[in-house]
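What follows is calculated from the coordinates using simple rules that are stated; it is not laboratory data. The structure presented is a predicted model; accordingly, all values stated were derived computationally and were not measured. Cβ atoms are built from the backbone, for glycine too; each structure is taken alone.
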Structure 1
Amino acid sequence: MTESTTRTRETQPIDPGATLGVLGGGQLGRMFALAAARIGYRVHVFSPESEGPATVVADCHTVADYDDLDAVAQFARSVDVVTLEFENVSVAATDAANQFAPVRPAGRVLHTTQDRLREKRFLVSAGIACTPFAEVASAEQLSAAIETIGTPAVLKTTAWGYDGKGQAKIAAPDQADDAWATLDRQQAICEGWVDYDQELSVLVARSTTGEIAFYGPIANFHENHILDLSVCPWPQLDFVADEACKIARTIAEQLDAVGLLCVEFFLTTDGRLLVNEIAPRPHNSGHLTIDACPTSQFEQQVRAICGLPLGATKPSTPAAMANLLGQLWIPAPPPWAAVLADPKIRLHLYGKSEARTDRKMGHLTVLADSPEEAIHQAQLARKRLASQECRSTST
């Protein structure tokens, strides 16, 4: 590929009617495909699973492993641009795809963000405050990390962790070795324990033209390391909003990322912002944008990777999103009429065939006059879905 051809490929808008490729077949890909279809794009999903949330709504589906680089190349030949719906894809796969279609965000972004150690080192090099950390690849490094960082601390595998998986808390120095053993002594980082008042996220979209748009800050609340509820706006975060967006901009520009990124933060008890993680894709905390914002995070991802003008992001009304986990389906599916009768509630189900404890099966969003009321109504709606009285009434 010549330099002029590469430059043209990187700057030429991709108009509706084109085919967008997605690496990954989960719920983020599903919502991306629905947003893309609404404005006239076709979507081709590449995933190892024959059925999944994204595959049932996509126009095309390639079933192959991400390490099957010949299949990845064939897939890329059939699309105009490739994007990510989750980050557990090898950089070799994105490189193979990039030979035939631009990958946005690029493989170099994935390389940085899918490994916690590389991600932390990038943040430090960019002058961005993050949680204190140290590399752990040996017993000696573990001991040194505990001595430097202290306890309590958190040990995290450098790769393949999400929703609290691949993590172990170290409450005291004598627990360090046992904690590492629970992670099968995989390469890890040791992070200092952070006293924080709030977890929050900012979604940043960056187009091929360099145009940037933000969502948030979005306030996030977790249960058992899994996102439970998100709300936006959250007035308690107003005093850090500009700083959080400035940091998100710096990250997107330093990475030269095209597409959508989520930057997760801790707001410490003394008022500092520390970056926790970067996700090179749409994010669970941004699901409320589907119903609350003129342009959802998924449509924004489409616009950014296609070089189209970015859409408006300001919420039209306060909104709260509550995750629906697999335990709500046990022993039977929830009584959907209990929430569908309420005009304030928007229900989103992902079409997963098997419900498991802590598996994200869907979410609901509530629009209200205030953030507090949105949270209250979202929690009430989820309780109705779990209510035995509602279940018995619906059967």
Structure 2
Amino acid sequence: MAKRTIVTMPGDGIGKAVLDETLRVLDAAGFEADYKEGDIGWEFWKKEGNPLPQRTLDLIAEHKIALFGAITSKPKDEAFDELDDELKDKGLIYSSPIVGLRQHFNLEICARPCKSYIGNPLNFVKRGLGDDIIEPQVDVVIFRQNTEGLYGGVEWSNPNERVYETLMTHPKFRQNFGHVPKEEISVSTRIFSKEKTENILRAAFGHAKKYNYKSVTLCEKPNVIRETSGMMYKKALEIQKTEFPDISLWNTNIDAQMMWLTKNPADYGIIVAGNMFGDIVSDGFAGLIGGLGFACSAQWSKDGVAVFEPTHGSAPKYADYETSIVNPMAMIESACMMLDFIEEVNIAKKIRNAVAEVIKEGKVRTYDMLKMRGQPDVIEKGAASTKEMADAVIAKF
């Protein structure tokens, strides 16, 4: 059987360090693949005016599966300032390449697991009765609609006359903003479509059924954002009743959920939300299992294109350290999600078991796990480097 080809996109900052170590782990675990590197990120924006070149899109279209490291994104004006001078008169506007990937390939389903590892010193703890310390075991998967909502990119500053006149037909806009000069108005839309709302809901319920989760929680704000959140809640009720009657449907508002996730995190199984609220609640739950150094994700389309990435940022200051100190676990876990997706489940299980052993044993820990500040001298103080953490996982095979 021919080897599968995986597109690798290191991206910016620490992306290369965590991706390189993850590829070593995959190789040691027995996963055989050819890797082709795709260009993406800030350097290509500065030099070419495009952080997501067409050649990279073509590569992913051909091979379908990609591992992605991290991306740097900066505000509009800063992005323009960093363009090469010969590109500054071409009307180029920076947009996030990872958002571009999602929309180009319709990577509408995003799954972000947040599961506690026994022995992780960064796990969430709370005080029980008396002096008892309780460490809830978190096992949550957040399903985030990945292409619509507030991240859909339909925005205006100083909207044109046609847009402005349309907005003025809405009584709430007329009442609250009709007196504001048009040139002082910025508008971002939050658009939900019926089809994609149903798709993310079915993905969440389907995962719950496959892996024996007892509940799906819709985390939105239908009491205030009545049209979009309201439509999502209505569809959730219909799908649960007709297709998944054995799985409980819970409904929480995003603000209350951020409080409850620290009060009773072990109560939740699958959480489903629109784009922005899914982004928020997944980072909240990631904080309960050790932070973004442990936060992995998968995103895929109905056509079988899938990109797997840690949800941490590019942390550019760490990329300049002589020895990489960042925790590679989120990238390694993202690769395990890739293995699940392509049905290499035994290798994924092998890697996850090794990760669990390393964390439980506690002999090898990166600076974050030792609760140090991310300074270059943490290695001298006993923290493991990125490479040493990957070595520890490999040693457990």
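Determine which structure produced the value 21.1, 66 for Rg and Dmax of the Cα atoms in Å, calculated from the coordinates; the candidates are 1, 2. Working through the options, I get structure 1. When helix-only ellipticity at 222 nm (-39500 (n - 2.57) for each DSSP H run of 4 or more, over all residues; to 500) is computed for each of 1, 2, the one that comes out at -12000 is 2. For the structures shown (1, 2), relative contact order in percent (Cα under 8 Å, 6 or more apart) is largest in 2. Suppose you compute Cα extents along the principal axes in Å, for residues 170-233 alone for every structure in 1, 2: which one lands on 49, 28, 18? Working through the options, I get structure 1. For which of the structures 1, 2 does the calculation of FRET efficiency 1/(1 + (r/R0)^6) of positions 266 and 314 (r between Cβ atoms, R0 = 25 Å, to 0.05) return 0.20? Traced to structure 2.
One of 1, 2 was used to compute mean count of other Cβ atoms within 10 Å over residues 226-233, and the answer was 22.1. Which one was it? This figure was derived from 1. For mean count of other Cβ atoms within 10 Å over residues 66-73, the highest value in the series 1, 2 is held by structure 2. Comparing distance in nm of label points 7 Å out along Cα→Cβ at positions 74 and 130 across structures 1, 2, the highest figure comes from 2. Here distance in nm of label points 7 Å out along Cα→Cβ at positions 258 and 386 was derived from just one of the structures 1, 2, and that gives 3.0; the source is 2.
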